[in-house]
Structures are given as C-alpha cells and as structure tokens.
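For reference, the structures are reproduced in the following blocks.
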Structure 1
Amino acid sequence: MEQNSSSSRAETTLFLLVSADGKITSGESDSLDADWDWKRIHGVKEGLGQYYQIQQTTDLFSLITGKILAKLRAKEPETPQGKPDIPPFLSSIIVDSKPWLTRQDLQRGVSSLKHLYLVTGNADHPAFAMQESTDNLTVIHYPDGIDFADLFGRMRQHYGAERITIQSGGTLNATLVRAGLVDHILLVVAPLLVGGKTTPTSVDGPSFQTEADLLGLKALKLRKCELLRDSYVLLEYDVLQETVVDPK
C-alpha cells in the first residue's frame with residue numbers, strides 16, 4: 001500500500017466484513033450481529049473463518065468502539081466459528097464516551113492486550129480510576145469532543161502507531177472517511193444479501209443533500225481483488241482523498 005499523504009499521523013485501514021450489498025450486520029436491532037448470525041447461514045458459514053484469519057494479519061494497533069465491544073460482551077457465550085483469541089502483542093484503541101464499558105470490561109482488555117488506549121470525552125469514565133495502577137492502560141481525554149485527526153497524530157508521534165486498523169461501525173466510519181482520515185479499505189465480502197434501508201452499512205452517517213455535498217464523496221483505487229474459498233471475495237482499495245467533480 002502507498003503511504004498516506006500526511007506523515008504526521010498514523011496510516012489507517014478500514015477493515016470490515018460486509019455482505020454483497022454492503023451491510024455489516026444482519027438488521028437494525030442490536031440483537032442481530034454478523035459474527036453470530038452469519039455463522040448459522042448455510043452458504044455463508046463455511047467461509048466465515050477466513051475473515052478472522054485475515055484479521056490476525058492486520059496492524060499491531062486497532063481501533064474499535066466501546067459500543068461494539070459491549071455488544072460482543074453480551075454475546076460472549078456464543079463463540080463465532082473460526083474466531084481466534086486476540087494475540088497478546090496487539091494494542092487496541094477503544095473509543096468510548098457513554099461509557100459502554102465497565103471496569104470489568106477494561107480489566108479484561110488490559111489482561112489480553114499489549115496496551116489499551118481508552119479514548120473518551122467523558123471525564124467520569126471508569127478508566128480514569130484504573131490508569132494509575134495499570135501499566136498498560138492509557139486514557140486519552142477530549143473534553144470538547146474527540147478530535148480524530150489529533151488522535152491519529154498523537155498515536156503516531158507519542159505511542160509509535162505507524163499504522164492503525166479501524167474496525168468500527170458505519171456512523172464513526174462515515175466521520176473518519178469524510179474527514180479524510182481513512183487511507184485504505186480492506187473488505188472481506190460474504191456471499192450474502194441482507195437488505196433493509198436502516199440496516200448499518202460500511203459507511204453511514206447523514207446522507208448528502210446537495211450537489212455541493214458531492215465533494216464529500218471518496219473515489220477508490222483498487223489494489224487487490226482476490227477470490228477466496230466458498231465464494232468470499234477480498235477487496236483492497238486506496239482512498240483518493242481529493243475529490244474533483246466536473247461541472248454539469
């Protein structure tokens with residue numbers, strides 16, 4: 001992959017498991033989830049383990065949201081087919097302001113990761129009480145709202161994160177893509193149609209309304225297209241950050 005245009009921040013890759021129609025889960029409800037639902041669907045479950053195998057080869061730093069982790073915690077008794085344990089040499093950047101995560105969740109994280117960076121806008125997050133007594137926990141606080149451009153710069157300049165894999169939901173993905181903070185896209189496409197206009201997709205956020213908004217679109221340059229087993233496809237793109245729109 002080509003280096004990003006900004007040497008001051010970490011190079012980022014958005015890594016997702018998607019259906020053929022771009023959905024990242026099975027429906028609108030939080031009770032539905034691709035990891036757990038798709039492993040039960042014949043014609044899809046057979047190749048799902050390839051996604052987790054590829055996940056093991058991504059960057060040493062990954063970014064995920066507390067909401068996604070809380071959803072995973074709620075489904076812990078159900079282990080997705082082929083899903084490996086988190087390698088202990090990985091560091092995780094967890095974005096969590098609500099908070100979605102409890103002190104127990106954080107303790108599990110620090111016990112399984114090389115380092116956990118908790119990013120929050122919430123001054124009362126339970127991570128603050130743990131930070132002084134936990135060697136591999138760092139809390140990064142943005143009291144006026146999380147500044148992701150600053151965060152990716154800080155992660156590179158102060159914590160050695162040259163590259164970060166992003167595995168977040170459609171809303172945050174839209175925020176990062178539209179801000180020009182995603183350099184590459186890595187998609188594992190499952191042989192499945194989901195549908196549903198309110199079902200989360202790889203990039204959600206507010207819909208564009210005017211022709212001026214077209215400048216927010218991001219063209220992609222295909223780097224790799226690989227046919228995997230069981231009708232799965234791996235797609236790798238570079239994001240073209242500058243959008244040029246021809247006049248009518």
Structure 2
Amino acid sequence: MSWIITGREAGPADPYIGNVSLLLHGDGANGSTTIVDSSPSPKTVTAVGDAQISTAIADPFNNNTGVIALDGTGDYLTVPIDTSFIFGTQDFTVEGWVKIAQAKNTGLFQIALNSYFFNSFSNSIGLFIGSAGEWGLYARNIVSIDSSNPSSLNTWYYCAVVRHQTTTQLYIDGISRITVTSDSTNYTCNSLAIGGIFSTSNLLNGYIDDFRITKGIARYTSNFTPPTAPFPDI
C-alpha cells in the first residue's frame with residue numbers, strides 16, 4: 001500500500017484512481033459557486049440556482065474546509081455527460097456523504113438515459129430519500145424502498161450504490177440496505193444530476209460532501225467500514 005501526503009490529508013492512495021470519473025470534495029471559499037472536480041480527468045460542474053460551498057457546516061470528518069450546500073428550491077449540480085459515466089454492463093460505484101436538513105422526497109443523484117435528467121428514471125441509477133426518511137434505490141427501471149431504519153435530519157450518512165456483476169446494492173453507513181439482483185441493464189446514460197432525482201420538486205435541502213463516481217469497479221461487495229477521512233486525489 002502506498003501513502004500520500006498532501007495539503008488536505010495524509011493517507012493511503014486510491015488503487016482505483018484511474019477509474020474515478022468524478023470526485024467532488026466540496027472544498028473552497030464560503031459562498032463560492034465553483035465546485036471543483038478532483039478526478040484524473042476533471043469535468044466542468046455547474047451549480048444551478050444558488051447551490052454553493054458552505055464552510056459554516058462541518059464535514060463528516062469535523063473539518064470546515066467546505067461542503068456542497070443546497071436549499072431544496074432550484075438547487076442542484078449538473079455535469080456534462082462523458083463516456084466515463086456510461087457504465088454499460090460494467091461494475092460501478094457511486095458514493096458520497098449526505099446530510100438532510102428538511103424532511104421531503106428528495107434524491108442524492110440521478111444518472112439517466114434521457115438527456116433531461118428530471119424527466120424520467122427509465123434506465124437510470126439513482127438514490128432516493130423519502131419524506132419519512134426511507135431509503136430508495138432506482139436501478140433496472142424499478143425503485144426499491146427500505147424503511148426499516150430511516151434517516152434522521154442533520155446527520156451525516158455515507159451512501160454507496162454499487163453494481164457487482166449482476167447485483168446492485170445500496171449501502172448506508174457501510175451496511176447493505178437494498179439489493180437488486182439480475183441487474184444486467186446496459187446503462188447508456190446521457191445526463192448526470194447531483195442533489196435531486198426524477199423531478200425538480202425532489203431537490204435536496206441539505207449538504208453533500210466527498211461525492212465520487214468510479215466506473216468499472218465495485219469498491220464494496222459486502223458490508224464495510226465507511227471512510228474516516230476525505231477521499232485521496234491520487
């Protein structure tokens with residue numbers, strides 16, 4: 001295992017960094033609308049509405065280096081579609097931290113087939129959070145709901161959507177909560193939205209930190225311990 005020392009952290013390097021399609025730490029100046037992609041091939045991230053960085057909220061590691069703040073009304077992030085988001089039938093991992101400030105039907109992300117991400121969930125991958133705190137997974141054109149251990153407001157949760165071969169799972173804080181089997185869908189996605197799902201009425205009022213997409217790699221295939229530090233950049 002190799003280790004890195006940067007201005008942000010010291011820790012193990014990511015053995016899959018070459019497969020990372022998107023890496024949003026949410027760091028920056030308070031109120032900034034510049035959201036930096038720290039992946040090996042940086043993409044342009046557009047902050048819609050008044051989505052911005054907030055240093056007033058501590059991240060999951062109790063740092064005040066910045067988180068992505070969304071107010072639930074017209075706020076979300078978009079990224080131009082790229083071949084690195086077109087998963088096909090490969091493995092993938094989409095993960096990040098989320099803190100919910102208001103109970104409502106909302107989403108963390110949607111990678112969709114159609115060119116307008118809030119039009120349909122057909123052939124989409126997405127994470128949904130219901131008004132009662134239930135967790136939902138969009139995969140293989142269906143939605144699966146788990147309300148057995150609902151989320152609470154103003155609490156950081158680590159979320160990971162992982163496809164390994166033909167099984168797609170939603171992990172919350174390292175625990176598998178939803179499993180979709182026989183998922184052989186060819187995810188030929190054409191749009192990516194972060195901070196909402198399916199409709200502009202389902203936008204997150206809350207915060208996102210360390211959002212990462214990895215193509216071709218199932219980082220988790222069983223229950224795991226969530227990260228204890230920000231993701232490395234190399």
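Read the figures in this text as sums done on the coordinates, not as results from a lab. Here the structure is a predicted model, which is why all the values come from computation and not from measurement. Cβ atoms are built from the backbone, for glycine too; each structure is taken alone.
Data overview
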quantity: Among 1, 2, which structure scores highest (criterion: FRET efficiency 1/(1 + (r/R0)^6) of positions 110 and 182 (r between Cβ atoms, R0 = 25 Å, to 0.05)); calculated: 2
quantity: Among 1, 2, structure where helix-only ellipticity at 222 nm (-39500 (n - 2.57) for each DSSP H run of 4 or more, over all residues; to 500) as derived comes to -6000; calculated: 1
quantity: Structure from which 1.17 was derived, Cα Rg over 2.2 N^0.38 Å, for residues 70-213 alone, options 1, 2; calculated: 1
quantity: Structure from which 102 was derived, volume of the Cα convex hull per residue in Å³, for residues 54-149 alone, options 1, 2; calculated: 1
quantity: Origin of the value 11.1, where mean projected area of the Cα convex hull in nm² was derived from one of 1, 2; calculated: 2
